[in-house]
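In what follows, structures are represented as structure tokens.
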Structure 1
Amino acid sequence: MKFVKITASWCLSCILMKSKIESFESRFADGVEIINLDADQNKEEIKNYNVGEKLPVYIIFNGDKEVARLIGEKGNKDLEKFFIEGGVING
């Protein structure tokens, strides 16, 4: 499994979400690869992820298949649902 985080240093929502996301990462199942991409420094690479203007973008992949996507600032309940549906944490 792979968890992709697409953020930017100037993005207030990205900054506000950082500690929330990190708290969930500590609950990830073994073997989840975490990929951090800065939207400004990785413009060509993030095109592969079909990212629009709104940040942050979080995507979970199982193999090459996208299984969950979350865009923008969210609360803990939405994050937990996203991570459970994505299969990286247990409910």
Structure 2
Amino acid sequence: MTLQIMKSDQARIRWRRVLEAARAGHDTIIEHYDTPTAVVIPYEDFVALRDELDDLRAGRRARAALEAWQRDPSLGVPLAEVEAQLRAEGLLDD
């Protein structure tokens, strides 16, 4: 697998080349102000990784929620209230 790194302004100018590289099975890391910011990967790879990406993102949201709760426990909601809301929305069975 070939990996190329491009600054965002170069990626913008050479966007067709970035897309052609992805079509050929290569990844392109795009840097913005010298910080890796995005990666263009072949669509087939994205489809194969979609579930893992969802899990990763859910983990980040959960970690952020936990940290917010640790800073301010009043943000917490009792489990009984959560269950009642889920039942009302039809998302939880008895």
Structure 3
Amino acid sequence: MLRETKDGIVITLKISPNASKNEIIKSEEGLKVKITAQPIDGKANKALIEYLSKQLKIPKSSIEILKGETSKEKTVLIKPRTQEDIDKIKTFVN
């Protein structure tokens, strides 16, 4: 679900597009992110990055989808700038 690499922190999550509101649900299976955007032309991916950026207070340019561009299962890389960012990410995921 969460692992640190030399590039940043990699998070595996499941996205649910077309939701009634943006929200994050933590469960035993991992993180599930509900996004209001539709999965058309990358809109849901863009909305996911914007939502994570707001929640973590990290620039959108520091968040990248590594795997799962067209899948509901996503692997996201977050490039923290400071130790405080790393702590925020770990708290957010756990």
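Every read-out reported here was derived from the displayed coordinates using simple, explicitly stated rules and does not represent laboratory data. Everything numeric in this text was worked out from a predicted model, so none of it was measured. Cβ atoms are built from the backbone, for glycine too; each structure is taken alone.
Things to note:
- Distance in nm of label points 7 Å out along Cα→Cβ at positions 14 and 54 - structure with the largest value, from 1, 2, 3: 2
- Given 3.3 for distance in nm of label points 7 Å out along Cα→Cβ at positions 6 and 22, calculated: source structure among 1, 2, 3: 3
- Origin of the value 28, where relative contact order in percent (Cα under 8 Å, 6 or more apart) was derived from one of 1, 2, 3: 3
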